Structure P
């Protein structure tokens, strides 16, 4: 059954896209549940970092389930409703206060590329294949979504992937700056988990402030919110704990307050 699965491992929350029979294509319900899953983990005080991935070895997310287009996107009103649901899913990782990491193997195309672009960091396996096929489907991509790609990979690369609708591999995604690391398929889960665990050792308020500052620079968060978050760090119990732990040469125990 196509579904979004939420799992917790220590201070790391996991969102798994599960529709392996269709290369993890997203149904309407899955788009909605993706947003809800990220919001659920973001609200969990025990979770410090979030990892999103696709079930199996063949795909992260291959895109939207095109078999639903006739029923869910047939008329203008339905198109607008569907578009709003998808746009909300793209924006969900950015709304989260916590770092969201995309773990990508195999196919990452169309809507899957959009979901990955919405995350804060992307780590992929060497077998990952990327594509923005909107031009082959006659789909219009909204300015907010295109701007997300421009901020990640620049103007020329954004024009390239949208104009050509071509497939490109992991090494090119790394060159573009779309992903931060490329590892072997067999290493991907361990590398992403280790990285998420490293993030989870840090002060949650500092992570939130850093994310807001980056998003303020990108225009997706307010400068006032970023300044307030940084100020909250400097007056927090975690700041005092960090200073004490440094002086005592021990690992700090952060509580997010």
Structure Q
């Protein structure tokens, strides 16, 4: 649900959380991203960092140069900008392999969803996704837009580390992992693209709000693309939208 008015919640004594709703929804996330953009453009002295999530924006600020009252007043002034229609600036096309040799959980997930692995792969690749946020670990990109047929609860307990580039589903969402970490989500594909690299500026390719499409590739094509990505080539194709 989108709140009629945002909620302002303190997070310690030097951070403020602005909540726009209580669920994962494009309209709620749009408010988050529009406020984040408006606050960056305002260049308010004392704001040190902003952290957008599905439904809220955390603002870290310096108490010595910016009071909570002044920050709140500025946020109220920026509220009309946050309510404007959001449009993604770019669409990314990511190669993704759904072969069981690289998608280690696709057979299990398909059984739980009462479909074939091929059907699962086709549904996932047919989705029109949006990057909602980064979280959990550096570069982990959480996406909305997963087809309803693929809504699958996460595992009751985490499993072993996922591979780099794993495309996962769980809890009605999908994400792309950038480094091996334990997770309760299901690995149903893998992209050879390196979405997070500290030697790049910026380290991430995709920005919150960007649109994403997965393009299926075979296991053989994946291997050749992975070698190219390891050499520093960017494989994902970016299309400017605005």
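Every number here is computed from the coordinates shown, using simple stated rules; none is lab data. Just so it is clear, the model here is predicted, and its values are computed rather than measured. Cβ atoms are built from the backbone, for glycine too; each structure is taken alone.
Identify the structure, out of P, Q, from whose coordinates helix-only ellipticity at 222 nm (-39500 (n - 2.57) for each DSSP H run of 4 or more, over all residues; to 500) was calculated to give -16000.
Value -16000 for helix-only ellipticity at 222 nm (-39500 (n - 2.57) for each DSSP H run of 4 or more, over all residues; to 500) corresponds to P out of P, Q.
State the single structure among P, Q that was used to calculate Cα Rg over 2.2 N^0.38 Å, for residues 46-117 alone, giving 1.95.
Computing Cα Rg over 2.2 N^0.38 Å, for residues 46-117 alone on every structure in P, Q gives 1.95 only for Q.
Which one of P, Q has Kirkwood radius over Cα pairs in Å, for residues 142-189 alone, as calculated from the coordinates, equal to 10.6?
Q
Assuming 16 is relative contact order in percent (Cα under 8 Å, 6 or more apart) as calculated from a single structure, say which of P, Q it is.
Among P, Q, the structure yielding 16 for relative contact order in percent (Cα under 8 Å, 6 or more apart) is P.
Quick check on the output: -0.38, -0.66, -0.73 is log10 I(q)/I(0) by the Debye sum over Cα atoms at q = 0.15, 0.20, 0.21 Å⁻¹, for residues 6-61 alone, derived from one of P, Q. Which one produced it?
Computing log10 I(q)/I(0) by the Debye sum over Cα atoms at q = 0.15, 0.20, 0.21 Å⁻¹, for residues 6-61 alone on every structure in P, Q gives -0.38, -0.66, -0.73 only for Q.
Of structures P, Q, which gives 61, 40, 37 when Cα extents along the principal axes in Å is computed from the coordinates?
Here the read-out was taken from P.
One of P, Q was used to calculate FRET efficiency 1/(1 + (r/R0)^6) of positions 38 and 78 (r between Cβ atoms, R0 = 25 Å, to 0.05), giving 0.50; which?
The value was obtained from structure P.
In terms of mean count of other Cβ atoms within 10 Å over residues 174-181, which of structures P, Q is highest?
Top value of mean count of other Cβ atoms within 10 Å over residues 174-181, among P, Q, belongs to structure Q.
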